[in-house]
Every structure is written in C-alpha cells, then in structure tokens.
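Bear in mind these aren't lab numbers, they're just calculated from the coordinates by the rules spelled out. The structure presented is a predicted model; accordingly, all values stated were derived computationally and were not measured. Cβ atoms are built from the backbone, for glycine too; each structure is taken alone.
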Structure I
Amino acid sequence: MKDNKFTPDKDFRSKEKLNFKSWFKTKFIPTMAKAGNQRYLAAIRDSFGTMIPLIIAGSIGVLINAIVFGGAGSGYISLLGLFAKAAHSDYTWEQVGNLISTGNAGFDGAPDILGWMQTSKICGLAFGHMNTVTVGMMSIYFSFLFGYYISISRGFQSPIIAGMVSTASFMLASLGEVQFFMDAKGLIGAIIFGIMATELFLWLSSLRALKIKLPDSVPPAVGKSFAVFLPVTLTLMAVSGLNIIILTLAIVVFNWNVTGNNQVAGLKDVTEIDSLFNAIKSLGGEGIAKHLGIDYATNQSWIDSLVTNLNRENFAQWYEGQDSMVQSYVATLVMTTKFGDSSTSLVDLGNFYDIAKNNILHFGLSNGSIDVITGSYIGTNLGPTQFGASAAIYQFITSWFIGFATGNGGLGLGIAFMILVGFFWFFGVHGSNVMGGIFEPIFLMVLGINSALVSSLGYEAAAASGSMGVFAKPFFDGYAYVGGSGATLGLLIMTFCLSKRRELKEIAKYSTPAGIFQINEPVIFGYPMVLNVVYVVPFIFTPVLNLIIGYLFSPAVFGFVKYSYVLAPWTAPWFLTAVITSLDARAIIPAMICFGVTITAYLPFVMLDNILYFKKLKLNDPAKYEEEKRYYGDKLYRFKIDTDTKYENMQNKAEYILLNAESSNEFWAKRMVNKQKLEERKQNQIEAAKIKREKVLEKSIIYKENRDKKYIILEQKIKNKKQKSV
C-alpha cells in the first residue's frame, strides 16, 4: 500500500497529461480553425478585400486633390501652391494660401485673381468626387458583395442575384434615404440585412413550391431569373413588413428621429470671424436671449460675460471655462447668427434638435488667438416618417459604435484588436482575417468619416470639428504592424544580429524583403511563431506598444501628426503608410520610433531563444551541440563552413539551370503541335542553358580559388595571433 494515498501516482499524471495534449490537438486547434473559417466573418473579409481597389482609388483622388490642386484644406502646401508662389513671389505663403482658397491674397489693396481659386475648385471637384463614389458609397458596394459571398459559401448557383437581393433589402430598409446610409454610416446595417435577407432568400429559393419552371425554349439566363422571382419578392416583402413595425413605433408611439452629430464648415478667415463676433455683439444681451428663445434675466450673467469676452484673443479660453449647457447655447448662437455682407448664418436654427445639449464649438489657435472656428451640433437627420429598419440600426447601434471608436474607447478597441490578432495567430489561425471580420467595419467607418470630413471641410476645419477618429484602418498598418502581424520585422533584424541558430538566419534572409512590405507568413510558419512560447509575449504585445506610441503622437494626445484619412495599400512599408495615410511627412518619426521599439522588444527573447536552443541541443544531440559550439567559437572553421555552403549553392544553381531547361522542354512538348519548331525550341533552350551553366560553374571555380587563398591568409593570421599571445 502506498503512503502518499492523496497524491496521484505517476501513471495517472502521465495519462492526464496525454489527455490534455489529445484535447488540445483534437478539440482546441480545430475549434480555432473553425472560428477562422466562420461563414459570415469570411464573407465580410472577402467583401472588404474585393473593395480595396475602389477604396484605394478614392484615396488617390483625395491625394491628387490635396497634393496637386490645394484641396482638402492643404492650400499653399501643394503643387498649385508652388506655381502660385512662383507667379507671385512677393506674396507670403499665407497670402498664397488665401489666393488659392478665396481668389484674394487677403491684404489691403490686394487684387482679385480668381484663376488660382477656380483651378483649385474645378480640379478639386473632379478628383475629389473619386472619393465620393468609392469610399462615400462603400455600404452599397459592401451590401452586394456580402450577399454574393454568403451565397457562394452556401453553394447557391446564382450568387449575383443573391447580391442584388442583399443590396435591394439594404436600400429598402433605408426607406429611400440611400444617400444618408450609403457611406460608412450604413456598414453595420448592410451587414445585418446582408445576413438576414440573403439567408431568407436562399432558404426560400430552396423550396420547390416557389420555383417557376419555364419552357426549355426560354434562354437559360431568363429561366434562372424567373426561377427565383417569388423568393426575391417574398424577401423584399419581409423587409417591408419589418419597416411597417418600426415605422409604427416611430410615428405612433415613440416619435423616433435619427439625430446625429452634424459638422459646420466654419470659418478659416480672421476677417469673417471678426465680422461674426461683431454681429453677435450688435444683438445685445436681450437680442441674444431672444434669438435663442431663453429668458434674459435668468441667463444675464453668462450672456453679459460672453459679450465682454467676444474677441479672438479671449473667446476660446472663456468658452472652455463654461458649463456644458452654456457651451451648447453659445455654440448655437455662433452657428446661427447672420453676419457679413450676405447676411447668412453658418446653419439654420431650425436644424437643431436641442439648443441646450451637445452643440459644441472647436477652435484653431495661433499664438493664443482664434484663426479657425468650426462647430458641430445635434440635428434631426431623419424624421419619424423616414425611420425605417436601417434608421433604427443606425440610431441604436451604429451611432454608439462611431462615438465609441472615434472617442475615448478607440484606444481600448485598438488594443483588444491587436491582442486578439496575435492570440489567434499563436494557435495557427489567421488572426487578421478572423478579427478583421469583426473589427474592420468599425475601423473602416472611422476612415470613411475622416475622409468625408476632410473632403467637405478641409483638414484644419475637420480636425477642429472634434469628430475625426484616430483609429482608422491604415493607422494600424502605419504604426502597429512593423513587418506584419506581431511586428516581426524587429525579430528578423535581431535574428541577423544576435541569433546563434543558423536555420533561423537562413529563414530571416529570405523573409526580410517580404517583411518590409508587411508580408510575414514566412516568419509565422517558418520560425515558427505558431505555438512558440519563447516569442509569444513580444509577438502579441509589441504591436500594442507600437499602437500606443502612434496614439501618443496623434492629434488626440500630443498632436504631432495628423489624423489618418487616406487608405494606403496594406503591402506598403509601414513608414510610407504612416506618411501617406495622414499626408504628413512628420509621421515618419513615430513610425521609426515604432521600428526601434520593435527591435528592442524582440532583443531579449532572441537571446533567450539562443540559451534554450543550446540547452536543448546539449541534452538531446551532444554531437550537434559540439559542432555548433565549434562553429561559433572557431573563426576559421566558421569561414570554411560558410564558404563551402556558398560554393555548393553555386554548384547546385548550375545544375538547376539545365534541369529547368529540360522541364521547360517537357512543358512545351505537350502543347506545341509543330514538331520542327518544338525541336528548334528544345535545342535553343538546352544550348542557352549550357552556356549559362558554364558561366555559373566558372564563377564557382573562381570563388573557390579565392576562398582557398583567403583561407590560407586567415589561417596564418590566427596562428600569428596565437603566437603573439603566447
């Protein structure tokens, strides 16, 4: 009988361990893989992947508008600005910017020169609308592609019709307000109705009772369309039925409206700002109260204080010191007061949902003085009669996501995304694809909002609006992904510098060029990073550190670089993406800091890998351990091994030249009909291959001869050094 009766015996513990390994391999890993291939997540991933050329094309339109023609608020920082400066060398750069934006340099006696402004406006409209019809309509494109890919995954034979049903259902749920929902705001609605409508349509299409059979003489395309006529009709009727329920609640019961944060273009000319302030002062205290529809006696203290501080030097600081209700009243007053020669306001008072809540002013300051003023207000975008299913999704779901992603929640969302991507990759599942299906719609919404704001307001006013978000999709490519998922470019650099594992150095040699362009599957599956506990910590958390660094340099914290509003190809090197997405050359600084952090983060783990590798090698293969030890300890031996390897590779390359020529001849022998031309081709291929082979062999012989000479010299140097040391 055993004394330790409360301790499981070794056999039991071994069996338990084996059972865990068996569960891990047969249950856990397949579950992770299944999650990566989930139907709807895969369809979302494929839909966005298909849309990338359109989104990049739209971003190029923004680039051309800003860099070439001075649009999107870039002004004199453009090619057109350089031409204008060359033509008017006596103007300051600020005056050149005014010339492009208004047609007048802005100093006393300056003549109107409208050509520069008209060129900027005309070309800006032409190229700027590339963004409108791509990024600005992404929900429509997505709704079609999403239904299309879902139907393909179900094996449906008419996926184009399924895509059309998905798009029609999305538009029907919008109750005709397609323009409001066609950009990034409609993405979540497009996902929900893409699933509901497509799945309902596919189920109805599988019912034989609903199929309409036409005679064989009818063309196949027409026959297929009529076969699904009833399923299409019933699917759209189901969406209409849902609209009836929501409209009833909106009109009869709750008086629902779609309220949203609306941006005002604002003022970027100090003369106009002064004119607006003077117009407000001219109203007087009672006139201000009457304009807002509030009691003057109750609000006299802040109204009189406003009039006293209403100048470009004091107003911003005074405004920030007021409570939220006063700020909302003042914002409403500034945005709705008529001013200037045209006596127009920035926005009509009737557009405001509530003048006492959530109406905000934003300022651009220069030496403490206001030079840009813009605002945002909560307005009624859609009334109860326009409140369909898409409106309900936007009001109760999408608007929260947008506020969360562009506000303080964006950082937490980004960190969660980075950690989950690394976690799935660790188990061999494509983390970017799996998590992209969940998070990518949110980050693309942020990109779409940023791009739309810059296109309509110009960058300075858009940034001052407070509605732009930091965590747009390309932000991650520009800062977090230095070399792809896990920021593995730092690992490759440290492998070259510090690793004692020759096979990893060989992998790094071929993986580094791809890593610079954000492709790191050779690293993930070559090292491998999958189930590699040595590198799991830097692989998951280095992108998080990089993301935080990018966030610190963003307008949300230090304001060193601009917001991301242009989509760059994901295969662009990270530092180029950082510059392109923000159109800010200074973005290369935080991008290179992220590169340094990436290298530093992997450094201790490469050293740890060396220690564990040699410890394991010594235990399991003493002969190999001694050989490796000699390789790194004996300089002459290392030179011989490295040069022998290179010589063998050159010899093998020479042989492969002939083998490739023979394989090519076999390929064409099966395809060419003309025997004479085939023989001529074979002969030419073999002769060319032999000539090329001889050149490579000649180079290898020369290399070997030079190697032997260097070996003798190196051997002599080492002997001399040893003798001196003795």
Structure II
Amino acid sequence: MTDLRRQVEAIFTSKLGESDSLERQSYIEVLQSIGGTLQEANVLLKEYPEDSWICVKDFLDILFSTPEVQKEVQNCKKEEEEEEQALEIHPTVMCDGCEADPLIGKRYKCTTCADYDLCHICHANRDSIHPGHEFENIPGVLTQASLKRYFEKAYKEGGVFYHEEYEHDAADWCWLHKGSNIKVWQDALDLTQAGAGGAGGAGDVECFFHYTTELGFHNITNESKELVEVFASLVTEGEKANAWWGRGVYSVRKAPNQWPNIETLLDNNYRNMMKRDIELKGREATVEEYHSRVAYCIPMLVDASCAYDVSKRQTPEMVEKGRPIGVNLAGKLLNEPGMPPRECIVVRVQQEEKVGHARAVLVETLRCRAEAITTHLGSEHAETLLALSRLAKVLEWRGALAEAETLRRRILAACEAQLGPEDRNTLSAQNNLALVLHRRGQWKEAEDLYRRAVKAKERVLGDAHLETLVSVANLADVLRLQGQLAEAEALQRRVLAGTKHRDTLVSLTSLALVLQDQGNLDEAEPFARKCMEGREALLGETHPETLISINNLATLLEAQGKLQEAEELYRRALDGGEAQLGRTHPDTLTWVNNLAGVLFKQKNFADAEALLRRALAGREARLGAGHPHTLISVHRLAELLEATGSIAEAEELFIRELNGMEELHGPDHEETRGSRKNLERFRHEHGRSG
C-alpha cells in the first residue's frame, strides 16, 4: 500500500507543478475515472465543502484510509445496488420446492394442484420436483430492497418492502432490524402534505430517519392522535440548548441496516454528549442509556428544500451566527480530522413564519396508500386487505367509526371467502369488526362476534395464547356494559392471570371497572391506581392510554364520594385529551361529560351545563344521535335542567332518552325500563301529563 501511495503521489506532483492542491470536483472526477461512483466519491470527501480546495496529501490520507472508512465506501456501494434493485415478492406464498417463505422472484403456480407453487429456481427443475404438471406464471408485488428508496418511491404508490435483515413486528406496526434490534415504523411522517409546513411536495421528496426512544415512539405514533408529530429542537442558546445546528427535527439518511453497527449510529448522533457522559457516569451506564435513545426509528418524507445537510448547506441560524458549513453554533466541527465521518440533516418545518414541530395527518397518507394498492393488486389481495386494515384501525381510534365498520366488514368477508372461518387472519378480522361495533354501542352483535372468536381461537391457538386472551378481555368488557357482571369478572380474572407487562395494565383496568360496577369500590381502587401509575411510567403522563387510566380512576373516586380529587383528575384528563386528541375526539368528549357530572354533584351548575351541552353536541356530530354515549349526555343534561328548574326542556330530553333506548335495546330491555321509570317519576313529581 505504501509503494502504491508513493506512485499516486508522484503522478499528482508532476501534474500540479508548484501548487499542492486541487478543487474537490477534480478529485471526484479522478475517482470516477478509475471506476468509483459519485456516491462513493462523496463519502470519501464528505468533510470537505463542495467549493473547497484539497491538498494532495490530505486526499491521499483519505484514499488510503482506515478500514472503517473503506467499509463505509463498500456499504455505500451496496446501498446503491439495493436502491436500484426492485424485487417481485409474493408475501403469503411459500415455494413448495425449496420452502422459501415468502416466495421471492417469479412465481409459478401448478394448474392442476389446488395449492402448489414453485419459485423460478425450482421451476427450472420442475420435471424432477413436480413431474407431469403444467405451471402458469403469477405476477407478484414489486418491492424495494432499500428502506429509504421504498418510502421515497413505493410507499404511497402501493408498493411493499422486503429485506432479509428485517422482520414484521405487528404489535408496534414496525419492522424489526435483526442486527441492531431497532424498530422502524412501517408508516411515514409525510411532511409533503399540503399544510404540513414542508413545502407541500413542491420539489424532490427525500426520506430521512429520526431515531427516538420507546416512549417517544409510542407518543409520536399513537393512533388516537389526529396528527403524527415529532418534536423539533428549538433552543439554540443557554443551559437547555438542544438545536446546535439550528432549529428543526434532527435526522439522518441511513436506515438501521445501513450502519456498520449500533455504536457507529450512536457516535454519529451523540459523539460529544456520550464523551461527556462517559466521564461522568462510566462507559457501561452511558452506552446502555444511549442505546435506548435509538431503539425506534421514524421515517419522514420531506421536500428536499426543507432539509439542511449541515456538511453541505448552512441552516439559517448558522448563517446568522457566521458559522461555515460543518461547524455548529458552538463552534464545534461535525467531522473532526482523524475521526469517522458523521452526517446530520436538520428538517425545518415552517409554521406561521417560524420553525415548529413536524406534523402530518396519518389518515390522509393511509388513504392514499390504500387506494394505490387496491388499484395495483385488486380489492381482495392480501396486501390490499392489510393496507385497508391499517386504515380502518387508525379511523377507529380517531373516532370515525362508521367508515371503520364498513372497512372491517369488507375485510372479514374477503378473509372468510379466501381463507376460511378458522384461519388466523379471519379470526383477527372478526375480532377487529367486533371492536368497532363495541365502540359504536352495538353491544349484542359485538358480543356474538367475540364469543365466536374466543371459541375459534381456543381451538386453533389454545386457551392461554395472547390473541385468545385479548378476545376474552374484549368479551368481558362488552358483557360489563350490558350488566352481566359476574361473567365479566370471571373472564377478566382469567385474562389478568395470563397476561404480562403492558397487557397486564389493560387487564387491571378492565377488572377495576367490573369491580366498580359491582359496587366493590375499595377493592377496585388499588387496581385503578396501579394501572394509572404503570401507564405513566411506561407511556408518559400525556399518552392517550394514560389519560384513559386517569379518567377511570377519577370515575372510581367520584363513586366513592371523593369529588375534589375526582375533579382534579378529570381536568387533567380533559386538558391532555384536548392537547393530544383534539376537542371533538370521542374520548375527549367522554372526559368533558364526566367533568360536568362531578361539577353537577358539587352544585356548580353553570359550568356543568356548559360542558354537558358541549358533550351532547359533540357526540351527536361524532357518534350519532342514537349512540349509547350520546344518550348518556342526554340523560345527564336532563337531570341538570330538572335540578335548575328548566322543566319543559328537561322533559323533552327525558322523552328523547327513552325513545333512543327503545330503538337501541327494544322496549323490554333493562336500560329501557329504567328510562321509562325515570320519565314516569319526573312527570309525577312535576305534575306533567304523559
């Protein structure tokens, strides 16, 4: 290597004469002339700005550099190859010759056998593998092997992603990178949407990756929230400074599989901070802490004009501070001599003439993807149903229950027709439809579906399987809502005994609600408090699931007569709901209604009435006039108006409640009889004729 370096140096020296430097672009042309690519050349010369001059010695130091730099160049070459590689994949098909699952490449289906397929390699040997049979070629789904390329080119166009280093993680809707255990969200924060503050897709679209913690990930991607939101770094000075290169969301170009190892990723994102903390806390504790900071990855689709690669382009704050390319606001270099090169892309989202957080509406992105994949693959293809299911789930959590129900029925019908009644995907579709009906107040139909799902899952998966227990828990809750408390309690205790970790918190909540409905308030309280505290620790104080637990504890405290503490918790839940979910989300309206109830009990009639009218109007618009939650608001407002002397309006509402109950449950249901009896009481006490 030393002799070769001397020879190359002699060639440059003879050509340059008295000068010892060349423009950066000249070195790129030299590298390309000997077989290198533009991307490889840019990696080698990464620390030098585009218009800089580089001396020969420095260039040769880079060219004949450390194995780490050479490895990065090789990775770069591999990435280029992957980006151009489009694969044909059959996600739900296995090759019956070599058992490759999924089948990648051309698929050949036997025209005689009901379910026999070969990949293109086995098809070449079909005479020995499956002799005497004819085959037809079945087109597959085109996918990208590069995650970055997939999001830029295929995600919204209905494509799919497949890479041997990733596996699907359904619980978090992620791809798990096997080498680093980093989870990548399967959706993207699309800042190219109109109104998202990312230039509206006016220019070239690039995908960048924002790495975050588990807590950060769950707060960013929670389906209940109207907007997917990544917080920007906005403080450029002082003790709390976090925007060292300028205001915006900090990201990189590389997906998890593109880093040589997780240590390289940590060095890229946190070099100076880790150096400081290693001195203060020790290496082991620091490495463990920082590993958690890159446990999850959020893809972002960004208009290129809004992205500042600080090794090539100054942010406005760098310009204002007089910092050249590659030097941050504190005067520190991005790429120090002799250290592995780093990258940093600052994504700036303009909101009302200032930089803000990165926000986008996930539902719109999912609609776009579902429509594209339906057009490409047909309405009943497995990938189409998966895309529709994802859209339905987000719609459900956002409170768009009617549209979600339509999609869930469509998905279930397709699964039953194609896969049979006891296929695992069919059982999942059945449970999902029941969940929507459950939330819509169609409890009897939901109960029937849950019972079918529980029996089938017990046969197919076993009594203790998590999916079985999920359906058991759902059945228990819909039984509780219908007043079948003994069976509901037994089922919830079964679930609690069989679940772990985060699922345990769900079971604790459900058991506490059953015990509360049975009047066992003191026994229910520890379960409710444990669930709230567990979710605060696991998910954060403002996560929608935490807010539900806060509300549940407040409801229990209200039943115990602890009205002041209940009011404080209701206000906390409502404030969080308005901030996280929006003013008209069904959960937010529940907390409006509940706060009104506790204010009513404390005789704060004016505030209670304003809140009840807001809850009723919101539920009528969002859930419909006949939804059980809407009828609850009707009843509570009627009670308040009776108490404050507005007798005529109160009577109208009590009548409306009874009519709604008769339509919802029938004339002889317990809830209907209760409404009828209450109306009779009202008329008797106030001398109103029926």
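Structure values in brief
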quantity	calculated
Winner on distance in nm of label points 7 Å out along Cα→Cβ at positions 172 and 356 once structures I, II are ranked, highest first	I
Given 11.6 for mean count of other Cβ atoms within 10 Å over residues 236-243, calculated: source structure among I, II	II
Read-out P(r) over Cα pairs in 10 Å bins from 0, in percent, computed value 3, 10, 16, 18, 18, 15, 10, 6, 3, 1, 0, structure in I, II	I
Which entry (I, II) yields the derived value 0.55 for FRET efficiency 1/(1 + (r/R0)^6) of positions 164 and 572 (r between Cβ atoms, R0 = 35 Å, to 0.05)	I
At a computed -21500 (helix-only ellipticity at 222 nm (-39500 (n - 2.57) for each DSSP H run of 4 or more, over all residues; to 500)), which of I, II	I
